[in-house]
Structures are given as structure tokens and as C-alpha cells.
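Please treat every number below as a calculation from the coordinates, not as lab data. Predicted, not measured: the structure shown is a model, and the values here were computed from it. Cβ atoms are built from the backbone, for glycine too; each structure is taken alone.
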Structure I
Amino acid sequence: MDKVDVVIVGSGASGSLLAAKLSQAGKKVLILEAGPELKMSYLYSSQIWARRLKWGGPATETGGKDPISVAFNQGWGSGGVAMHHYAVWLRLYIEDFEMKSRFGRGLKWPISYEELRPFYDQIQREVGISGDAKEEVWRPVGEPYPMPPLQIFNQGRIIEGGFKKLGLRTSSLPVAINSIEYNGRPACIYDGWCDAG
């Protein structure tokens, strides 16, 4: 095998994006993936078929004095979790970076939200995120989403009504699903399962 400049473990959304960026910059990249190779022909809208995209690796157990067996409800193989996820792209809160200093819990982060913010803004432009930053009042400051939120259907309206009766707010989730045509990619046509690849 030829020498490579970078080895990436895992071909999920992050690993694949990083590999593409490094390749465009002229680097030789090798991606190591434990799961099977998945082909485009595996990706069609079917709840039953989507099971083939879910975790099929060895059983996993957490450590510690009370270990828990974990059944991953996510993808594996080429594409990783991006092959089986609901496309939700939340930002961490400012407080999440300050858990140790504020609450005496966790580890001290070596960076702040403000240092990471330009990268949140960049990735949401590149990937394309649908959402409503004005309605998402709890969202940390940042650029608005490049696309409006996805359509809300009757089920969502009913849930929203229940929250309103309790005096609580709702907002559309920010998702990496096109609500309109974006960067040459068509808008979602609401015909299938987001967890089917």
C-alpha cells in the first residue's frame, strides 16, 4: 500500500467530511471502517429495509460498577451513523463548555463556545441545516439556519398544542434535511423514513 498522510477511523458523517476536505487539499487519506460497505442500492425508503443499516456489530457493554448492555440504534458500515439517524444538528450550549467551573462536574473544556461558534456556522452552511433560529430562543448565538424549517404535520401540531396549554414553547428541530433546494440538492419530498439511509 502507498503511504498516506492521514488515517481516519470511521466513515461516518464526520470522518467522511474530514476525508473529503483533506483530499481536496491534496492529502492522501485512508479511512478504516469496521462495518460493511454499503451501496446506494441499499438506500430506499422502507422501515423494514432500514434494519439492514442498523448496528450489526458485536454486543457492547459500558464499564464501571453497574455496566449496561448497549444496543445501538444507529448505523454502521460505510456512512456510519449518518446512514441511520434523524439528521438533528443541535449546538452545544455555552454552559456545556463550562460544566466544571459552573457546576463542579465533568472535565474542563480547553475551548469555549465562542471559539467553536464559527465552525458551527460554517458546517451548517456547508451541510445545509433547516430550522428557525428565531423560534429556537434557547439556541446559543450564531448565524441563522440557511434554510427554513421543515413542514410541520398534524402530529407535530397536536404536540405543539399540548405544550402551549402547559405554557411551554416549541420550535422546529434544526435538521440536516433540505426544506428547499440547497446547493444543487433537491428539497425533501416527505415520502419516507429519515432512518432508512
Structure II
Amino acid sequence: MSELIFYTNPMSRGRIVRWMLEELGEPYQTRVLDYGTTMKAPDYLALNPMGKVPAVQRGDLVVTECAAICTWLAETYPDAGLAPSVGTPERAAYLRWMFFGAGPVEAAVTARAFGFDPDSPEAAARAGWGNVDAVADALAGLLSDGRTWLLGETFSALDVYLGSQLMWGRQFDGLPPRDGFDAYLGRIAGREAAIRAREIDDALLKG
């Protein structure tokens, strides 16, 4: 199997993928790119025309977008046990909420950061995410039964990706508070792989 290369910047969504890689426990090489320079250089644009990080590469295969990367890694390294089996109810929930994170959650938190949130029933009906309160309520409903992880009692790549989105949203007030959020975020932040990932990226920030 070819070497796994991880393109990132410690001040980016690459932190999500770093955590995922640390959960896998597989070897990987990190290439840190700078905004506006190496991230927009022709050799990297050939891999990701958006000129953004993160991305992962293995041989000629390139995957971008955090949700896609986390999903692909979980399937490519099944021994880590981070993806439910195909055809199971857990798999259906896993895909549903993974795409919910990449769609409504990402859109709602970003829109709110730019000072926009649908302010009428008509506007909310047209927006794919409805409004930020609807997104927060949906996430709170997922956690309302007191489950340990997003799929129940089994940690998965969904916790890495959607959990990171929830953490990001709460950290910058992009998502309003709801019952269950703080306890869940405390659990994911305390995972050994999450701590290792933060330490690696924080050290890169310090130079």
C-alpha cells in the first residue's frame, strides 16, 4: 500500500482529519501548506483545484473535503472499527448524519458567522439548512437519549467529523447551546487520539 500523505495547515479544518488519522493509528506523512502560497501553488492545485486543505493522497488517489476524507479513511482502514457495516441500521444513521454535518451544519454555522440566518418561515423553507436553531435542535435530538457517542455506544468516524463540527460551532457561537452538547463535547475532547492530534497541531502553530 502506498504511503498516505496528509496536506494540512494547523489553522484549518485539517485538524479534523488529523484527529481521524490519530484514531486510525496508521502511519502517515504530513505536509503543511501555507495560505496564499503553497496552498495555491500549481502542484497542489493539481491535487485540489480549490486550493484548500485538508486533502489526503495515496499514490494517484486524492480525497478532499473533511467528511469524504473521514468516510474514506474509515473504509480504507477497517481494522480501526470506525465505520458500521454496510447494510446495517447503524450504517444508514452513520451516512445520514455524516452528510447532515457536511450540509446543514456546515452551511448554518458558516452563514451565521457571516451574519446571515433565515429570519422568516419562507426563507427557512428555501434554505437547505432551514435555520441555525433547527440544526441545533436536530443535533440535540440525536443526543437526547443520553447516548455516549453519536451512534450509541460505539465510537465512529461520525464522532470525529460531526463531533468536530459541533465543537467548532459551539466554540465560536455558531450553534446555540442545547442540552447534551457540553457533556458530549467533553467526551470527544478527552479521547487520547483527540488530545494527541491537538498537541501535534498546536506544536506546529508554535513553529
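Computed over structures I, II, Rg/Rh (Cα atoms, Kirkwood Rh) reaches its largest value in I. In terms of FRET efficiency 1/(1 + (r/R0)^6) of positions 63 and 175 (r between Cβ atoms, R0 = 35 Å, to 0.05), the structure with the greatest value among I, II is II.
So helix-only ellipticity at 222 nm (-39500 (n - 2.57) for each DSSP H run of 4 or more, over all residues; to 500), computed for just one structure, reads -15000; which one of I, II is that? Here the read-out was taken from II. Taking distance in nm of label points 7 Å out along Cα→Cβ at positions 39 and 95 as the measure, the highest value among I, II is held by I.
Of the structures labelled I, II, one was used to calculate mean projected area of the Cα convex hull in nm², for residues 119-166 alone, giving 4.0. Name it. The value was obtained from structure I.
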